[in-house]
Each structure stands twice: as structure tokens, then as C-alpha cells.
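**Q** Just below sit the structures, each encoded as C-alpha cells.
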Structure P
Amino acid sequence: MVNRFNSRRGFVLGSVAAASALAMPGIANAQAFPSRPIRLICPWPAGGSTDIVMRSIAESAGKTLGTQMVVENKAGASGMLGPNELVNAKPDGYTLSQLTIGVVRLPHMQKMQFDPLKDFTYVACLTGYTFGIVVRSDSPIKSIKDLVEYAKVNPGKFTYGSTGNGTTPHLAVEEFASKASIKLQHIPFKGNADGMQALLGGHVMSHSDATGWGPHVDAGTCRLLATYGGKRTKRWPNVPTLQELGYETVSDSPFGIGAPKGMEPAVTKTLHDAFKKTLEDPAVLATFDKYDQSVIYMDTATYTRFAADNFIKERAMIDRLGLLMKPT
């Protein structure tokens, strides 16, 4: 009787365990994650400042996860080709993308393939950009004062490049131009690398972007007129901000890592922890320093709230600049 009881009890327990495993495949998958290389989309051209930063982050996170994190460049559409990929990707943790502030801004300006409040898992925010506007060193424009004076005499003739319509480098200059009562001509590019090539080649008069222009400023081939932060940078302490010049323009752009919606919490946590650990990696921090980026860390919950809050704030700015998408 005892043996039969134990046998029956073992069968029941085994059946329950098997049923539980079938009912919760996500747990088993999460425990095995990652078991293959992870694809991380950089929605900017290869060779630009963001690409270099993203590759540094990917290498560091991959080491922590024990797998390769492969960076794939998908440039264009103001950095939205990466987020677009997340919409139809499996929420298994193997497709990730950089998310810029543009994901909560551009839906107010044009129809998008995604809803930023519903279609992403906001894994972690990691860093942010320092922005500024540069001219070639042989330009007669030596200061923001010179730029404003030229633009008032020549409305619409001063050209500036940026990393695309609706990006922070674009809208910060439009905000400044509005406060200065001047009209400038915007030329959008796919990213920092081609924008700087256009400036150095004389195809545009200035370029507004994150600090991919830094090496050119340090080498003396470009002149930095102003930065857009709340205070001067440590790297270029003699260069004023637009704010201190009286134009009430402050723009930074925290960015992080996003995944498709509906990802298993355990997978999200595994990815979050790996990306958070990159912020302790000397190689990653050295890359941040190279492009004058600081650590701007937000965990998954905080980053999700940040996106929701800024969706509202960005709409107000877009409306103020007269760029709000008209209802159809």
C-alpha cells in the first residue's frame, strides 16, 4: 500500500510540475535568456557620434549578458527607423533599439507607425547629448551676435544642417530663431557624419548637432558658436549657452534602450541590469566623455514615466513653434 501510495503521489506531483511548465513557458524562456546574439538598432549612420557611443554600450552589455550584441545601423527618418522596427518585432529581448526624445515628439508632427505610450518597453535611460551649433573656422560668422545680424539682413539665407526634421538639433535652433525674430533655412541630414561633411564641404553655413563636431572644434577646423544646455560645458568653458545669451533656449535629449511591448518582466530586468552595468564600465564612460555626454540613468519604471510626461511637454513645444500636425 505504501509503495502504491508513493507511486501515485509521485505521478500526481510529476503531472502538476509538467502542467506548470506548459502553462508558464515565459518563465523558462526568461531563465534561458539570452541564448543567442541580440540585435541593437542604432537609427543613425555608421561612424557618427551616436554610432560610436552605441557600439561601446553594446560591447559592454554583451559581455555582461554573455552573448554578442550586434549593432545594426538604420539611418533616416529623424532616428525613427529603429523604433519602427520594434513595432512588429517579437517581444523576446532579441530586438532592441535606441530611443531618443523624438519618439514622444514626432507623433505630434506627423503620422507615425507607433504609439509611444503603448508600443514600447522602455528598458533603461543611459545618457544624453550636449548640443551646439558650429560654423567652419573660415566663416565670417564668429558669434551668435554675428549670426543674428546676418540673418536679419538676409532673411532665410543662413543655412544650417541638423540630424533631421523634428530632432532636438533642429527644434532648438528653431526655438532660438523664434526668440531672436530671425528666419533661417533648415537642411536635414541622416546623421552627424553626413551633416559635418556638408558643412566642411561648404554646402551649408552651419551645423546643429550633438558633439560629433567636437574633434573639428578642437582641431580648429570649426568654430563653436553656442551650446544649448542649462550651463556651459566643461570641455568648452569659454563658449556661451543660448540661454545666457538671452534666447531662453535650453535643450538636452536623454536617450535609452527600448524593446517591443509585452516583453517578459524577467527579460526586461535582465536587459536593464546589463545596460545599467555599462554605466560603470570605464570604456563606456570614456566614450561618453569623448562626446561630452553625461550619465543620465533611469530605471524601467522611471523611464516609462519620463516618456509619458514628455509626450505632453513635447506637444506644447511643437504647438508653440507652429509645427503641430493638423487633424485630418
Structure Q
Amino acid sequence: MQNDNNTRKNIRHSRAGGYPRAPACAGATACAMMLLAALPALAQTYPIKPVRFIVNFPPGGPTDIMGRLAADHLSRAWGVQVVADNRGGAGGNIGFEQCAKAPSDGYTICMMTIAQSIAPSIYAKVGFDLNKDYSYVTLMAVLPSLLMVHPSIPAKNVRELVALAKARPGALTYASTGIGTSPHMMMEMFKSMAGINIVHVPYKGAAPAMIDQISGQIDVAFSTAIAALPFVQQGKVRAIAVSTQQRFPTLPDLPTVDQSGIKGFDGSSWNGVVMPAGTPREIVGKVNAELVKMLKAPEMKDKILQQGGLAGGTTPDEFAAYVKAEADKWARVAKAAQVRPE
């Protein structure tokens, strides 16, 4: 999503990024043409100094894990330090906004998540513009969620859950990790498509939500496979479907929500990599090539699967289109469900 309006920004930051000084030329147009002609050579020498990798969530979660895997791989591939810098807060929006304001010289790389595609549809004002502020690099991982019920709920599959909810409208409860989070939005989409009424109970994180579901205080929830799988295997909750349109390899016998009768349902958490808008395409391409190489390696695919995810590895244009589709989808869900921030 780069455009010519960022040419001046690139020139301004070229010296900070370690690029050689542009030769003297007559006229702004000639200078711009000479700079563009020099970009392939600049990409070949990039990077020549440490790179900041903004991880927009605190240490320990799926986004931090993926960000550190990426930073470590790039460090080894390039022979320079790529430093993971955790900038959590506001559901990842604080670090993501810092990314938008960073120089577009190639020396800032950033993680983003589904939360950033949802934020513009539920907050009156956010400090970033998905269409203007970023150069999209690649989708890192899709994190399928499991639709779970407490063992006391007499529903062994999606059809039985929908029938129970229709027979007892407003009686069942579902947990989320907060208003506007992916578990909240996925359940609102599920409710809308199934034509049912289940009461939302927001929590401040996945752990307290899971504790209350295990105890029976919460009836239903979507939770990422990485968080829910141990409790499913222990029989503390019952998984009845997976949120993506493809089955989850770790649970091959578990049908998808789509296969269970809610046709067209497709939802998941995900994370990816972006850079500030105006970052030269050749540099974006170089970062993309290294990350795709990492994500396509069989050992990395297995490692991400063990973390409850499915490895990505898209082109920059594919990832930009993916983010737009996600933002549009969740905007429709937020509008239909009248989702408002806390």
C-alpha cells in the first residue's frame, strides 16, 4: 500500500536508515527518479544496522511467540541484530500506532493481529489508518478457535447447541476476553448466523474466562486452540466445532462450524507482519522472502502447529487483501451486534 506521496518521507529517512547520500540532481522529479533507480541496490545491502521489531503485545502470548521467532530468524539470516521490542497495551493498538509513526527506512518491523482489524469498527477514534499507514509484509499464522461447552450442557454438536439456545433464549452465557476481542466477535457472528440469543460475559483475559467455564459458571465460548486444547483433552470442557473452514490437524475428527450446519462461518485469530507505509517495496520484499522461507520450512510449520496455529506465508499483496477482508467482515459483525467499547 505504498504510494508516491511517501517519496519525500523515504528521502527524509534515507540517511537515518544508513543509505548512501543521493547524488546531486537537477529538479525534484529527477531526484525522485534517481532514488527509485537506486532502490534495488539499497535492498541488496539492507540491513546494515540493527532493526527494531515491535511486538504489540506483552511477553508470553501467541503474538510475542511469533514475533520472537521471526526476529530470531531474521537476525540469523541477515547477521545483524533484529531486536524484539514489546509495546503492549490497548489490545495491541499502542504498539501498532507506534509502528505507523516510525520512519519508513526499513529499520522498523511490526507485528499486528486480528484486534487491529477489528478496532476501527468499534472505537470512534484510533491512532492508525489500515489503508494508509502500513506496508503489509505477510500473514504469519492463523490461530483457529474451538467452540466449547461445559460438560453439563446437553449439546454434543453445533445443531444441538443451536436447538438448546432457541429453546432457552437468553438463558445460556458465553465468555469472551473483552469487548471487541476475537472470541466476542466470533460468537456474535455465530449468534447472528444461527439466529440465537446467548448472553455475553466479558472477562479481562483468557485465563479467568477459562476458569469460569471449567467451573460451570459459563456455558459456551470460543477460545484459541492453543489455550483450550489442554482442557479439552482433560475432559474439563467439550469441543464441538472448530472456527475455521478447514479442520484443525491436531483434532482431525472435530468438524468445523461450517460443516456443522452454519454455512459460510469462518473466523479465527491471526497475526502478521507490517512495516511503516512508504517502506521501499524492495525492502518489504526482502523481509517477506525471509519470513516466507521460515514459515514454509517443515520444522517451523510443526512448531507453529504445536503452538495451536497454522503457518502463513503470503505475499504482501495477499496479506493486504486479507486484512481488508477481515476489517470489512468484522465491521459488519460489529454493526449488526451494535458492539461498543467498554
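None of the figures in this text is laboratory data; all of them are computed from the coordinates on show. What you are looking at is a predicted structure, and each value in this text was computed from that prediction instead of being measured. Cβ atoms are built from the backbone, for glycine too; each structure is taken alone.
**Q** From which structure (P, Q) was semi-axes √(5λ) of the Cα gyration tensor in Å calculated, if the value obtained is 46, 20, 15?
**A** P
**Q** When distance in nm of label points 7 Å out along Cα→Cβ at positions 211 and 235 is calculated, the result is 2.5; to which of the structures P, Q does this value belong?
**A** Source structure for this number: Q.
**Q** Here's a follow-up. Compute mean count of other Cβ atoms within 10 Å over residues 67-74 for each of P, Q and report the one that scores greatest.
**A** Q
**Q** If you don't mind, another one. Hey, semi-axes √(5λ) of the Cα gyration tensor in Å, for residues 51-146 alone derived from one of P, Q reads 31, 20, 11; which structure?
**A** Numbers: P: 31, 20, 11; Q: 22, 17, 11.
Label of the source structure: P.
**Q** Tell me which structure, out of P, Q, gives 1.4 once distance in nm of label points 7 Å out along Cα→Cβ at positions 155 and 251 is calculated.
**A** Derived from Q, not from the others.
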